[in-house]
Structure I
Amino acid sequence: MRSIIHTSLILWTLCIAACGGGSGSPSSPPVSTAPPTTPSGPYPIGLSDQSLTVGNTVRQFRVHVPANLQGTPSAVVVVLHGGGGAGLDVANTGAHPLSVFRTVADREGFVVVYPGGLPALDGETGWDDCRSDNRVASGADDVGFLAALIDRVRGQYGLSNRQMFMAGGSNGAMMTHAFAISRAGLLGAAATSSGSLAAKPKLGLCAMGPEAPLPMMIVHGTADTQMPYRGGCVANLGGNCNRGEVISAEATRDRWLAVNGLDKVAPVQQTIERDTTDGGAAVRFDYAGANPLRWWRLDGAGHTVASRSVLVAPNATTGTQNRDVEFAEIAWEFFKERLATR
């Protein structure tokens, strides 16, 4: 029994490192909490810690403002961390593939916002998404928090809702789906990595939605066992399915295709194979329409967010990282296309 417990702890530690950010990765310089001292708008240049009170709860978030930004950004991208990992520290340069959004922002002139989830009942930071059978969920109104945060930042920069985008990985991807289902009008598009829809959704929009169509990019590895590609229990390390169940990645794609009026559209396919040492190719499927959907099937890839610059070693829990594409880059490419058509 002692051996089994020890092995489970090792596996859970590995999952935390790859799913949620990892605490031993390189980090950014100290985060600024000073008020703006440059013409950067409401937030200081670089990465800063901020807070927002929603109801009676103080919620934390980090904001990255490019050093060369003068005036209004082209967009704001809200990036949601995974569950059970480093939380807000996924924003630290080199710590997680989601930190690469900052590099892209510096080049493209947009602002990145990294909201922080709250501790779940197991003590791990995460998001309360659409799963009704997630027995460790915090019970927080995370949709309400994210809506208030988006309204605040959008108003501060004088942007339209079509210039606001959301992306997330793992539990953050599931939260992105949940937000897109209930608050599509606040976003121009959304992108997810390794996150599927709930098999047993909460009542209301989670079960009946999405509320409205929304341009979507969905990325998933075919060898993902933590957010099972074919559906099933989420991160079922203890074997009791206490984090609930999801439908398959392809069923998730198909639901959004139906909502976006694309279920009869034949996709245009492209295969990208830049790194032959990972699990396989990245295959892109484009479903064109007023609310397009871009589906990335990462052949042989596990749960880790795809990246070419922040590399995560394969392990028995999270599998092999796809290194043919950079999630932050392909998400921004999709978002930028939406800006061009607004």
Structure II
Amino acid sequence: MNRPNAMLLPAAAAVLSVAASLSAHAADPGLAPWLAQMGETSAILSAANWGKGQVLGVVDTGIVASNPVFATGQVSAALSSCAATSFRCSSGALDDNGHGTAVASIAAANKPSPYTYRYAGYTVLANSYIGVAPNANIVAEKVLNSSGSGYNTDVSNGINKAVAAGVSVINLSLTYMATPDIIAAINNAAAKGVFIVWAGGNDGKALLANANTSGLTSTAISHLVFASALDTTAAKAASFSNSAGTGALVSTTGSRTAYASRWISAPGVNILAPGIQYGPDAMAIWSGTSMSAPLISGSLMLLESAWPILKTKGTAANLLLGTTTDLGAKGVDAVYGTGLAT
């Protein structure tokens, strides 16, 4: 008897509210505050070519490629697709939920904010960049339906299709489940030099209730990163964010790598991104580890753009994990992992 597929749910909390545009006055070009909290500056992004030459695979609800935050052609129409196997996509990789478009924007929105937004926790000035790697290209692999749900078979197929499309980094802002097909897809991605960033989840618990993950190759483990969410101070964990816990990745050779050592923290509360459910040009405030993950994905693309050798040697994720700002207990810990991405 065949086992049923495991249900997957998006790792983002519900949209909190639409961010009101309060003014459109001129401001010096800058970066959104959550990027500044991670130590990003215009000089750093410029030195990293703003992510040019990198391709992000967004395995999610699809993307509205025509959204104003993206440059024309930035989201590839030729390479994006419906990767779902459990449902049919009526419009290919087009987002009919909103989650995927928001995630892609946080990682790689090309256009700066046209307005100043002031809301709980943040002020985003006009002309501020809201995406980490604005010059990166994007591929959408739609694996979650309009209600934001799908199955492990959809997700594993999305990972494989993103790899075939030639992406540099794959962002998975959805529930992590270590099913055999997903493990195989991660191994495939890593074997091709692709880095995987997975949202840590929003249950306020330890990842997988401290259960281990088995079956990943050593290469896959070195290419895998989990992201947890920090509140708007970027100094403490968001109340909803999962923690690394005490579980581990057990490789095919039997070596044990604690989740905490592959765990990185990034802002994940009140992040400004498109809210297509409110209108084609609307922006919304999003919270969840779904928002933290694309900040990490964008950071990896910056590193790879600045130093291509990091992709060649497969060390970009290790460098990012090794250059964090320590939070919580000294050193790597079960709550914050390696610390704040910087």
Structure III
Amino acid sequence: MMTTKRCYYEILGVDRNAGEEEIKKRYRKIAMQYHPDRNPGNKEAEEIFKEAAEAYEVLSNPEKREIYDRYGHEGLNNAGYRGFSGFEDIFSSFGDIFGDIFGFSSARSRSRTSARVGADLRYDLRISFMDAALGANTEITIEKYTACPVCGGSGCAPGTSPQVCPRCNGRGQITQSSGFFSISTTCPQCNGRGTIITNPCRNCGGGGRVITSKTVQIKIPAGVESGSRLRLRGEGGEGENGGPNGDLYVFIEVEPHEIFERKDNDIYCRVPISFAKAVLGGNAEIPTLFGTDKIKIPRGTPNGKVFRLKGKGIPYLKGYGQGDEFVEIVIDVPANITKKQEELLLEFERLSKEK
């Protein structure tokens, strides 16, 4: 049975304008209450703990939060985000927060490396009907965060380096003791990093990253349709501290065609022929995806007759072969005729009545 995911902001109990520190504070409180080590065997607590971890993982990441705010859970799914696979993922990602909570390393926690995977990005691409049917090569320009070229991502002005935080002496935490208990909280001066930047880079303002534009080459396979998704590995946001780049997901929207209509891998079109050709028969030029072709019109072809051209449709995206083309004949009735044409038609009608 499918369940509907709750709003991440509702899970953490914050509004949509909440800042990073408020979100982290709320998550820390929920994690402290429902941590598995404090609720052994409690399945309900485990689910609340995992739900809160997923909400924090998204809302604490600027790129993922932007996707969620614009497109909701479906947007994250389309961008390739699937949440955590289990507790190990959660502990490895947020081990420092659990250290803050308990004042020591949780039995389940794992040390976290500083490397972080870059954010996945989404790009909506509108292409022509023919490019979707036959495939094409194109390029797009995306904007994403990359390491500042001036400071190399350190956030420090050239020639300088981060300094040990004087408040926590590089630990990233402030510990307060009361009797037998000690509580560690994130250092408010360095935000848990253990270092502070006293001389920030002017180019990035100390953030270590800047938004840059990049042109990406895309190969559109034949047979894509609206809603198709292309994944370009490594073309997403740049990883931090040596982490791998995220991926770029390109969502396809296909423009309608003035002649052809697509249904699955078959295409349909309507071709006008003269009254005389419908009666006497002959050849008619037919538009196809691959140029013009000719079909034989039998004598006495009625209006609405459909001809099938095998293998003239759209290639199968995941397989071999192509669909078919279906051509509907439309008898063209002229609005204006000459005197001679009128006389001949009247004669034709007279002869038809006699017959």
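The numbers here are math on the coordinates, done by the rules we state, and not lab data. Quantities reported herein were computed from a predicted structural model and do not represent experimental measurements. Cβ atoms are built from the backbone, for glycine too; each structure is taken alone.
For the reader, a short list of remarks on this structure follows.
- Across the set I, II, III, FRET efficiency 1/(1 + (r/R0)^6) of positions 128 and 168 (r between Cβ atoms, R0 = 25 Å, to 0.05) reaches its highest value in structure I.
- Given 12.5 for mean count of other Cβ atoms within 10 Å over residues 136-143, calculated: source structure among I, II, III: III
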